[in-house]
1. Could you tell me which structure in P, Q was used to calculate percent of Cα pairs over 22 Å apart as 53?
2. In terms of FRET efficiency 1/(1 + (r/R0)^6) of positions 80 and 112 (r between Cβ atoms, R0 = 30 Å, to 0.05), which of structures P, Q is highest?
3. Once mean count of other Cβ atoms within 10 Å over residues 64-71 is calculated for every structure in P, Q, which label goes with the largest value?
4. Quick check for you: by mean count of other Cβ atoms within 10 Å over residues 32-39, which of P, Q is greatest?
5. Which structure, out of P, Q, was helix-only ellipticity at 222 nm (-39500 (n - 2.57) for each DSSP H run of 4 or more, over all residues; to 500) derived from, given a value of -4000?
6. Any idea which of P, Q comes out highest on relative contact order in percent (Cα under 8 Å, 6 or more apart)?
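Please treat every number below as a calculation from the coordinates, not as lab data. Since this is a predicted model, take the numbers as computed values, not measurements. Cβ atoms are built from the backbone, for glycine too; each structure is taken alone.
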Structure P
Amino acid sequence: MSPQDPIALGLPHREPFVFVDAVTERVEGERAVGVRTFAAADEVFRGHFPGDPIVPGVLLTEALAQVAGIAAGQPGLRLAAIKAMKFPAAARPEETIELRAVKAGAVGGLWQFGVEARVGGRVVAEGVIVLAG
């Protein structure tokens, strides 16, 4: 699959709150893979560990939730729960972060996804999130 615009795939967010640059893989209703590179000039890095900037975990979590929403392919889903999230390594500005979401289950209007963010071979975030309609 050639990279696709996340907004064209149904992401309801708009700048400055889009945290997926492109979607590189998608099986609607099952899984999606996207990428994000945070620019070193991004205002958040001015205050998030000056001199040793890292991508905030909350932004990684939101990026993963956005990829999960793209995977679900259902309009109107919102982040409802973060059941688990770990940040075993740091992601830094200008690194390309691969974002993965795989559906673990769905009941009623709730969708649960296993999510993972990687930079190269290292995991920088992993966990379970729930989206609700």
Structure Q
Amino acid sequence: MKLFRFDRLAWIFMRVSGFILIALIFTHLTVNLMQDGGVKAIDFAFVAGKLANPFWQWFDVTLLWLALIHGSNGMRVVVNDYVERTGVRRFLLASLVISTTTLIVLGTLVIFTLDPCPVGSPSDLLPSFCPAG
């Protein structure tokens, strides 16, 4: 009965997170690609300047977490549907949990600990709000 409840909650999560991910992805693409020069304008200064704002930090963390959990939940369903041997299934599911957790932790650390004004960097590569080095 507990497995049925988990699968039901996972199914609901996939629908809700998919809907939210569509909005987050289109916002991300609009802000990053369709403003001021498109792809050519994206450099360290653009990313560092964006991640210096707490709104964009939380936006990117939400996108990261939802995308990774949504994708790993989909992989969990594929593994459960197509892998028949119990030992192999357990190994794959454990590997999925470990890799997803690792990516979430590392991605979150990068987003919240990125130094937008690293010491010793050329001033033309830094965001405009950094003091001249």
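1. Q
2. P
3. P
4. P
5. This figure was derived from P.
6. Q
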